[in-house]
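Please treat every number below as a calculation from the coordinates, not as lab data. The model shown is predicted, which means the values in this text are computed figures rather than measured ones.
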Structure 1
């Protein structure tokens, strides 16, 4: 097995709360500077920035997984990682069907643009990406599983926009592959109050919105190759595959 240093929750300039500095080239540069082998692009309710970053990553030996951070009807934030670009496109169509058409206010909430490798604007999303889509967490998880995705409640230890803060517990029937957290002290406190969380695979990620945050809280993927299938096996702890904090 090989240990790969990964950061599986990174925003770009497409996320309204993401810095406009989070361009494809800056993200890839910073990830390589931080010694990362792979990253996942997980903008809020949007996936259009992924292809340009994947292209640059391929040129420089950085694996870039496609993903998204979905906000559910309950305002629970969940990371969904896709097995292929085709699934990314299908999942984006699913989000678009249920995203409320609330106009974005760039001056108040931030721009929602995606750019090419030369930082030229390719498009802009007019609807607020911060809104929760009109689907419950169970519906999102079920659809993710139908598309062969990984479903991961995001920043599980946070006091807002997390599954625990919004719903109080994890329904044992919810199709969860792993739990992501950002702050070790808060996560340890959460585990102390909810011992059952120990049974889930958990890992750290940066939830980076600025270049300086990329790789700030990486994890290790222990696998024989750096692939989506390896991530899936690690979430199941198959045959020694592991996804864990550094």
Structure 2
């Protein structure tokens, strides 16, 4: 009976309930990454935990707000749940206000989950397909033919993408070296999900429980079936440090 009354009170007061009755020392976290790394999947999984409030790309578009305002909305003075959000290296994309990065750097109570993808070629291809199909995530397998997905690789853009992401990875590690910091691979999140999620929950300091998401892997096909100029791609990468990305 008491729990039911508390639940009703929380529903009526909303955020005010947190502000008055929550814990001021609740856990805070951020997922730092770049597109097509499984960040939407990870946030969906974390959101299924009853002790976690996980937000999406709150700093992608500020819409005339300032970073401090959005930051305080995500992290109120008190909360009953661990709270966090995801951000990409280039956010915000609609403003010159980059102060969110100083807010994160200067607040060492915020735990950092650095999500990256070893196969940057796969990430690049996935991004091109998403641009083409306008489908950035999926809750079920699509029956579209492979030709609807097939993309053409611009090698100048590909290598520039590799360089930019690798620089961002190095900078992120350096910037947050004094934070509680963990690096998670997309490949592990897909192939060893249970162990990877157990490690993340331990890192965040929340109870272990089974996490669920309806999201599905979007592009399981072989690279050679997704790229129209695959032979040229193979020649460009086969004798470089990126050759491992061609392996299926």
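5, 14, 15, 16, 12, 13, 13, 7, 4, 2 is what came out when P(r) over Cα pairs in 5 Å bins from 0, in percent, for residues 99-146 alone was calculated for one structure; which of 1, 2 is it? For P(r) over Cα pairs in 5 Å bins from 0, in percent, for residues 99-146 alone, the value 5, 14, 15, 16, 12, 13, 13, 7, 4, 2 is produced by structure 2. Of the structures labelled 1, 2, one was used to calculate percent of Cα pairs over 26 Å apart, giving 47. Name it. The structure behind it is 2. To which of 1, 2 does the computed value -13000 (helix-only ellipticity at 222 nm (-39500 (n - 2.57) for each DSSP H run of 4 or more, over all residues; to 500)) belong? Going through each structure in turn, the value belongs to 2.
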